[in-house]
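Nothing in this text is a laboratory measurement; each read-out follows from the coordinates by a stated rule. No experiment lies behind these values; they were computed from the predicted model shown. Cβ atoms are built from the backbone, for glycine too; each structure is taken alone.
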Structure P
Amino acid sequence: MIGLSALAPPVLVFDGGCPFCRHFAELAELRSGIPNLAICDGRSDHELRRQLRKQGWDLSRGAVVLAEGQVLHGADAIQWICSRLKPSATLLQLIGPLLATRERAWRLYPMLLLARRLALAVKGLPLDPDQLDAQAATSIVNR
């Protein structure tokens, strides 16, 4: 079970296989102005991803933010980040206002998921990081 403390620093869990997700997460961590924001590559952190999925938060359907004692997923996660930005990075200055309100985040988030889908397809990675784990386990057993 993921322990959520209202006092814990916020954590953005993203799909490290997606170059757009990785770039946004790295910028958010380094240049967003959100104090103590940490990022975690959910594609490579199998245990965290398993815990999130067990609680109903599927990383293949969107990023996750653990903050203020709650779990935010997908558009809500990105809206939480964007509504708190005090960015020094140009990209964050552009994206922040677009996704800072819940209505716009919910409207625009499907386009971000489409971009993620395309980027993963180009890289030959499955949408669901757990599919990659299952494929790796199958290939090891079949050797």
Structure Q
Amino acid sequence: MCLAGGVNDPAAIDRLLRTPARWAVVGLSTNRARAAYGVAAYLQRLGHEIVPVHPRAETVHGARGYARLADVPGEIDVVDVFVNSARAGAVVDEAIAIGARAVWLQLAVTAPAAEERARAAGLELVVDTCPKIEGAARHL
């Protein structure tokens, strides 16, 4: 959960990274040069299931892709947002609508109004950081 003043809760980050879960990686494509590609592979190494979400619905790292969060069958635990801040609010709203339990906004991705909506809906929230960086800091 994001604490008062926009500070990320270290315990929530630790729990999200260490507890095997199903992560929808929004913005993940087969483009190896994009940060999402490496972060998704890292999440798999930690034992998480990844679900690529991208308009082209590409299969990435052996995982079938979907065009929208609403198209993904089954539950999603964490929505990892790799889209620009202007589009992030809509993704957060989709995460709330599908019943995700957490939203992780990547480095430099912020959407203050949407972040408040996520908090109000009871989702755990991590903002402006990266799972791979946070995992390295925890020696995962």
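With helix-only ellipticity at 222 nm (-39500 (n - 2.57) for each DSSP H run of 4 or more, over all residues; to 500) coming out at -10500, pick the structure among P, Q it was computed from.
Q
Please state which of the structures P, Q yields 0.4 when distance in nm of label points 7 Å out along Cα→Cβ at positions 66 and 98 is computed from it. Provide the component values of the computation, followed by the final result.
Numbers: P: 2.9; Q: 0.4.
Working through the options, I get structure Q.
So if we calculate volume of the Cα convex hull per residue in Å³ for every structure here (P, Q), which label has the highest result? The partial results should precede the final answer.
On the way: P: 106; Q: 97.
Going through P, Q one by one, volume of the Cα convex hull per residue in Å³ is largest in P.
If distance in nm of label points 7 Å out along Cα→Cβ at positions 34 and 130 is computed to be 1.5, which of P, Q is the source? Provide the component values of the computation, followed by the final result.
On the way: P: 2.5; Q: 1.5.
For distance in nm of label points 7 Å out along Cα→Cβ at positions 34 and 130, the value 1.5 is produced by structure Q.
Quick one: distance in nm of label points 7 Å out along Cα→Cβ at positions 10 and 26 came out at 2.9 when computed from one of P, Q, so which one is it?
Working: P: 2.1; Q: 2.9.
Only structure Q yields this read-out.
If distance in nm of label points 7 Å out along Cα→Cβ at positions 74 and 114 is calculated from each of P, Q, which structure is the one that comes out at 2.5? Could you put the intermediate results ahead of the total?
On the way: P: 1.6; Q: 2.5.
Of the options listed, only Q reproduces it.
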